[in-house]
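Okay, got some structures for you below.
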Structure P
């Protein structure tokens, strides 16, 4: 135990902690580890581990968010301090790092956890699936989305899915199809507002110049990327390029006045889906004009 305390103190000093603050952090970490060992912690019905997320997951993302991508957030006033809302964002980057940065941004700005909706492949992957659930993600299915929204959860969806993450670099910042509008029906049925979110910066972290489809099929992946650095540089090629990120939340699109039955109107669902998609696309164009440099 004394060796562990010494190690924690050394790590704290490396992080710039001293005196009482260092001792508080050491005591807090020891208490956390004790609860982990004894199983004295809670998971919700979806497997979300709030303590793990706050004590381990988000602190791991903090230096990447603040010092590597230097994320700048706009439109925070459009995020609700309480109650349900559905954040709808563009998806890109070859590896879905944008979801992690968006998760940290929302918690850092308003202190709320957003519940990410992810693809089947995420939850069928060893280790990654369990980690995703602990950090608050769940399956991108309407029943799960409606359960979260009906319990006043702030929920996030990426309607482009793998079509957005796996598109080539030549198609950067061009939104892919938004599926059948399932996210709109979930919002309308629960009366949750839809908040468009535009993310600039993720497209440049792993510029995908080619997709080896045959190898992707063999491995069971939706795509197999070739970037300027991967696989040429091996594991070093997995380090994301330090692009400058901008995240902007748009004004909420209210759905409460429509009534739950409106979710069964295909034309209304189509129009709302198109409105959200067009809002995100136009905001992306605007942010790209405002960004002075990709990396600086």
Structure Q
């Protein structure tokens, strides 16, 4: 029964993500996942650890901050309208109250910008700095300050692949991006896949990474481990089935430590996308793993970002 509640809560979260640019009422969200609206707000708070309104407000502002950093071709006014804020003044007030920084300070990070304590820190305990949204070389260009720990994004390193749809078995971590929680989740999923006759060496392993930890508190980040399966394989709770959709993906292979991986993710958004002719589709960042960091001491993975033509 608990797993059925989680499945329906995942439907609610998907509905919220798809409609963050619109007014979201308790009735609309509860109806989408077939819960009684008279009880849904209590169920949501119990399962998610925050109220529905707090969750929607946080996700809307996290998306706004990511747009400010990674869609630099858009004006702040365009972002205001696209995300459904009533005015630029209300947008600026909401962003600063949440992050401690104004929209312009997030878009043009500078040590001289002074922050106030925002809700990210006071409510969620998440220290935030706009500079963390950008890779080292981009921070250097934006601030005019020399940063020795530099990286470059060579467009030839990024491959555009047309992928076919694949069915996957998914298990969500209950601890956000906390490392041990991710390891425990993968251990369960790998053991399950092995029991279905998919040997570890033959398992195609992906992760759905929904959130940017530079903005979202680590424990609130959504992470799902996934293994490709044949559609005939029976999947039972706590596991569930999902689909890697067909389409074009930007693919970048990264080998190194966590810092190098994080800089590669940021560089894709901050440097590669603006000149690519594409923008990210409405699908979470995927990581395909080629090794076990616990055994090798380094990560070897491919970042996959689903694409759509720049509108």
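Any read-out appearing in this document is the output of simple, stated calculations on the displayed coordinates, not a laboratory observation. From a predicted model like this one, the values you see are computed outputs, not experimental measurements. Cβ atoms are built from the backbone, for glycine too; each structure is taken alone.
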Checklist entry - Of the structures labelled P, Q, which one yields 4.0 when distance in nm of label points 7 Å out along Cα→Cβ at positions 30 and 166 is computed from its coordinates? => result Q
Item to check | relative contact order in percent (Cα under 8 Å, 6 or more apart) - highest-scoring structure of P, Q | outcome: P
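P, Q: which one has distance in nm of label points 7 Å out along Cα→Cβ at positions 86 and 206, as calculated, at 4.1?
Working: P: 2.8; Q: 4.1.
Traced to structure Q.
Could you tell me which structure in P, Q was used to calculate log10 I(q)/I(0) by the Debye sum over Cα atoms at q = 0.19 Å⁻¹, for residues 94-133 alone as -0.60?
Considering all the candidates, the number was obtained from P.
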